[in-house]
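Structures given as structure tokens follow.
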Structure 1
Amino acid sequence: MTEPRDTTTADALPAGPEPVVFAVPPDKRISLGAPSLLALPNGRLLAAFDQTGPDVKGLSGKKGHDAKRSRWMQGRVMSSGDGGATWQLSATYPFRRASLFRDGGDVYLLGEAAGGLCLMRSPDGGSSWSAPLDLTGDLDLWLAPTPVCAQADAWLVPAMAPAGGGMGLTLFRAPRGASLMNRKAWTQGPVSEPLALGMPGQPAAGFGVPTAAVKPAWRDPVLVGIIDPAHPWHADGIVHVLGATSSGRQHWGAFLRVHVDDLTLSPQSAPDGSPWTWLPLPGGHDKFDLWLDEPGHRYWLVGSRGAGGLALGPAAVSEDGMHRLGLWSSDNLVDWQFAAPVISGGAGPAGIRCDPAAAACGSDLVVVCRAGGPRTRNARETSQIRFSRIPNFRALAG
């Protein structure tokens, strides 16, 4: 971690082509959703992602149907035993927006089908999978394929849900080491007030967040714990939720405190007692992946590097800034240092690289993301999942 970075090559991408995890066949009208990634102790990699579009209905394998929106859905789990060079189909699943995580010797895949939680289990590292289990029945939830948070003796999962004409946040909890394929293991907390109501505007001059005429909105929430007792935000029984946020500026996110005992939310207080909800955050204008790397006691983030210049208003979330992903690190969640480029595409829709998921694999960092293809017209129609590896990533810490 103390090795200096060679600044002459700090902005150079890793050599070699980007391996393709999966590409939609040219004759299929299918788009791919944001992926999840899991690295197992033996080096095996698992990636999960959605398939949507008119031709999903005709695919073989497990499929689900969202009657509310009259849409078919199917996810794919792909596996790699050679470090990400080649990938094979491990399973299909009939839900969406799923996250991979491991509890002991079991691998789980948790997602949402027509608004309710669904879960699958693999006892052998992704070689075989259980039938999907409906955990909650029909709810109106919006999950994001972000890391499932391990906090003390519990797993915590955030989900968006309608609240008061907007979107609030609700959390699910299950005990670590328990039989998670048991509905009684899962507890849901209350749905918060609309998150936009809890994000007051800052002064309009200078760093004003949100910018004028921009209505704040959360998406893709990520949970992270603070283990440093000297950190001013550290408190027993508290984790923080950070979200990609529409603010009219690039690289800003929002965050709240989560009380683990009753799964309620509260603002983080600034030293003067006012609510502190906006946070300068690399890639905070788009989906990002953020985790605490306990071996190095540092936070790492993979997210969008955005567009050049000072993008404001709608330009802050335009597709012009969805072509490059980067890696940053921090020891306090506030001060971030750029560590390395991760993956980059060319101009236009085919060059889109977005919605990353990352995992530590030994001393390396592995990343998957959505990517455009020859027939891609916009970011909603990405047709590839691509893979990247950053060797010895902890040595890049600032």
Structure 2
Amino acid sequence: MSTTIFALVLPILMAIVAGTFMVLSRFNLPAAFAWGLGFGFCAAGFTTSIMLVPATLAALVSDLFFIAGFYFYAEAFLIHFAMPLFRRERIAFAAIYLIMNAYVVLRIESLHLELLLNDVATSCLLGFALVRVMHHARTIADRAAVLTGSVVVIDTLIRVLAFVYFANASDRLEDFAQSSYAQAMQVTTAIVGLFYALSIAAALADRAIRQLHDVAERDPLTGLLNRRGFARSMEAAGVGGRLAGAILTCDIDHFKQVNDRHGHAAGDRVIQTLALALGRCLPGTAVSARFGGEEFVTFLPNTSLAEAGILAQGLRARFAAQDWRAIDIDRQITASFGVAAIADGDDTAWPAITRADRALYEAKAAGRNKVVWDGGNYEPGAVVVDIQQSAKDEARRSVDNG
């Protein structure tokens, strides 16, 4: 009786963990729901394995619950790290396992083979996900979750291999509850499962905190950084050395007229389109932010003034060529750009932003739909030739000074 009571402690604790994670999933943590299902199904599997029902029925039902639990453990890791889910392949694998398991339980009636098949199958499901995500674990909490997940796989395989090949135990399904495997499972699963649940909780808490920071530092309309997020990025970029690169500022021309004539919804679409253009036309290392209204600022690391001018000119041309008829705007919408390099004496990006803003105002004053850099004006047309020549001049001066 006391053994049965002790055996019930593990599924009860796992059920509590499952409920906790399902509650956490309501805080924009979809992986928590999958982990909750994983713990819930495994709790059901442990409960079924000690119930007073025919051994074949207990084996079939508990194995079904365990494979479902590990299926959702794997899904949780894939969701948490934003990886492809491979649901069709994983469901097919689980279905093939269940067919093989039914044959082993109903026809062969081998406890050893049933446990070996189940533990290898569940380990493969979880192990597949861990291999997929392990190189994407960047934070300490995420790495701890992957590590404890790996320990779950190792513990499962070692336990079943030791029982099948070294324990010299009964092979009857009816003897499972009294087997050394069942006793070892209750102890190791309780210990490993505790660290597994705690590491997952830590990873979810870390993700929730980072999401709160992200919400506070991102513009909800465009998904770009806001002024606060940009400032933090610049602080991080300047750590450990001098900040090097160029600043690009841009502003949509006559944007108030867009809002007045076509409505704020159309104005939002225009802003979103410029934000998308920033992502598509600029290098992946660029850090872009919406500073407010129709004003955008981008940091281009390790980029010369001439190179930034070329990028700005391409961005200006792309945006000016945009067809707006889908949102009932039948006229051209343009943007003006200012470019400035971060000077040797600049400790932060803000002096360069000020100079780029000054160049932007000059572009507005010169008729808009232009790129002006700090100290010179690039007009549409022959601009690329001029900028390329400036790039060559910069390179030559660099060699001479070196």
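Given a value of 48, 24, 18 for Cα extents along the principal axes in Å, for residues 302-373 alone, point me to the structure among 1, 2 it was derived from. List each step's numbers first, then the result.
On the way: 1: 35, 30, 14; 2: 48, 24, 18.
Computing Cα extents along the principal axes in Å, for residues 302-373 alone on every structure in 1, 2 gives 48, 24, 18 only for 2.
Looking at structures 1, 2, which one was FRET efficiency 1/(1 + (r/R0)^6) of positions 110 and 254 (r between Cβ atoms, R0 = 30 Å, to 0.05) calculated from, given that it came out as 0.00?
Source structure for this number: 2.
Of structures 1, 2, which gives 0 when helix-only ellipticity at 222 nm (-39500 (n - 2.57) for each DSSP H run of 4 or more, over all residues; to 500) is computed from the coordinates?
Numbers: 1: 0; 2: -22500.
Here the read-out was taken from 1.
Consider the structures 1, 2: one of them gives 14 for relative contact order in percent (Cα under 8 Å, 6 or more apart) as calculated from the coordinates. Say which.
Comparing all candidates, it corresponds to 1.
Could you figure out which one of 1, 2 the value 26.8 for mean projected area of the Cα convex hull in nm² was computed from?
Of the options listed, only 2 reproduces it.
Each value in this text was obtained by applying a stated rule to the coordinates, not by laboratory testing. Keep in mind it's a predicted model, so treat the numbers as computed, not measured. Cβ atoms are built from the backbone, for glycine too; each structure is taken alone.
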